[in-house]
1. If you rank structures P, Q by FRET efficiency 1/(1 + (r/R0)^6) of positions 59 and 147 (r between Cβ atoms, R0 = 30 Å, to 0.05), which sits at the top with the largest value?
2. Which structure, out of P, Q, was helix-only ellipticity at 222 nm (-39500 (n - 2.57) for each DSSP H run of 4 or more, over all residues; to 500) calculated from, if the result is -5500?
3. Out of P, Q, which has the highest value for distance in nm of label points 7 Å out along Cα→Cβ at positions 51 and 211?
4. To test your reading of the models, identify which of P, Q gives 15.2, 40 for Rg and Dmax of the Cα atoms in Å, for residues 139-194 alone when calculated.
5. Here Rg and Dmax of the Cα atoms in Å was calculated and came to 19.9, 69; which of the structures P, Q was it taken from?
6. Please state which of the structures P, Q yields 20.5, 62 when Rg and Dmax of the Cα atoms in Å, for residues 27-130 alone is computed from it.
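Every number in this text was worked out from the coordinates using simple rules, so none of it is lab data. The shown structure was predicted, so the numbers you read here are calculated from the model rather than taken from an experiment. Cβ atoms are built from the backbone, for glycine too; each structure is taken alone.
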Structure P
Amino acid sequence: MNSSDAPTSRYDSLETKKKLVAKLLIPIKKNGISHLRTDDIARHMDLSKATLYKYFSSKDEIIELVVELYVMYFVEMNEALEEAADSYVRGFQMAFEKMVLHANYGSEAFWTDLRELYPELMQRVHDGIAVRNRRLRAFYQRGMEAGVFVSLNPDLLILQDELLFGKLVDPQFLMARNLTFRDALFDTYEMRKRLLFPSERCGGIADDEMKEKLEYLALKIARSMM
């Protein structure tokens, strides 16, 4: 049999690697990457060090895949906005959900280490954010032109999104204000909805499915904050 026809080793599976790397997102959010050792990586992935090196050639490869996963969330948001082109309500709800997830997997500790140790990867994150913001700006602009959204400055809306969601997933911010993440999440959703949609439209927005998603997000993210 030709060597090129040989089955690929399970250790070469990109999907498997991404699933393993996804286990690092929360630890990296909490502690950054500068002090992340291979022992720590193997422990978080539930692997021995020997098995870890069968999947990954180096820590650099792992960090690159972490960034790829993060950028993938931007791509998913872009695709979600395109899929919801016929419904501004659905697009708003999808964008809200994705923005919460983006914020949850990022942190100042991670960004600081990435800027210092892997500037080229940090640039990929910046590029992904720029593309996401352009798509989000165009979405807001279309909704305003269609008379569905209140007429506001879309760039300021995006800035507000970035600042607000960053604080929303900050445990210290929540504790200082005696807030639970669930309550803050639901209140933020209501505030964003009432800001974007005219008052006569808000009452007619179907929220049942979205509120189920918010309950799931609240449980998932609150656990990661512990």
Structure Q
Amino acid sequence: MKEIKELKVLNHKICSQFENPFFVHHKYRLQNVYEDNSVSREYNIEFFDRKGYDCVAVIPFYRENENVYVGILKAFRPTIYFRKNYPLPLKDNRIYTFVYESVAGSLEEHDRGLEGVLNRAIEELKEEAGFIVSKDDVFSLGGSFFPSHGQSTEKIHLFAADISNAKKVEAMGDGSVNEELNQLVFFELYEIKDLCFKGIIEDPKIEIGVGRLERCLLTEKGM
């Protein structure tokens, strides 16, 4: 495989800046410039930026006896509800009147650096799940990841929050119609892993997050 030296931008335009300014749609015409200074043929690419570029996701958990329980959201997403109308390559028998997803949120323009990202994770946990935690109860779940790197520049920064000593308040949400429908539900950690395998939970943030949380807790025990 040839190594990329840089990209040559032949043309760039912003196709859409949506009414709610959370996404920007870019269209580029590019050429690859390789390490040996050869260039590729011209090609087009389109992708989206989020307003704050990146996102945080939070896995809230608590221990009870020998078990670990993890909180996730039961939510409604119109985007996947419309799948029922599509001529899908593999028939999907489920009508998505709800979906399980992690506590998550986009970074704001002022959320910069590790401190800013951590503060956003704490704020999203309060807003979506109704838990107020201290910074000492929140920890990183390893490296960040791209959920859809062929279509978006967004990277997800993943955290866990021990809510054993958290203060419970009302989850106020962001004021949107569908976030008002959110319901926080708890499952035992291994039950979540099983539900992910069976395709009942389909949010990769949950599967990645719970797998990494399990690893962190086993390391804590010296296993």
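1. On the way: P: 0.05; Q: 1.00.
Looking at the calculated values, the largest one is Q.
2. On the way: P: -23500; Q: -5500.
Source structure: Q.
3. Working: P: 4.3; Q: 3.2.
Biggest value here belongs to P.
4. Numbers: P: 13.6, 40; Q: 15.2, 40.
Traced to structure Q.
5. Details: P: 19.9, 69; Q: 20.1, 62.
Computed on structure P.
6. Details: P: 16.0, 50; Q: 20.5, 62.
Comparing all candidates, it corresponds to Q.
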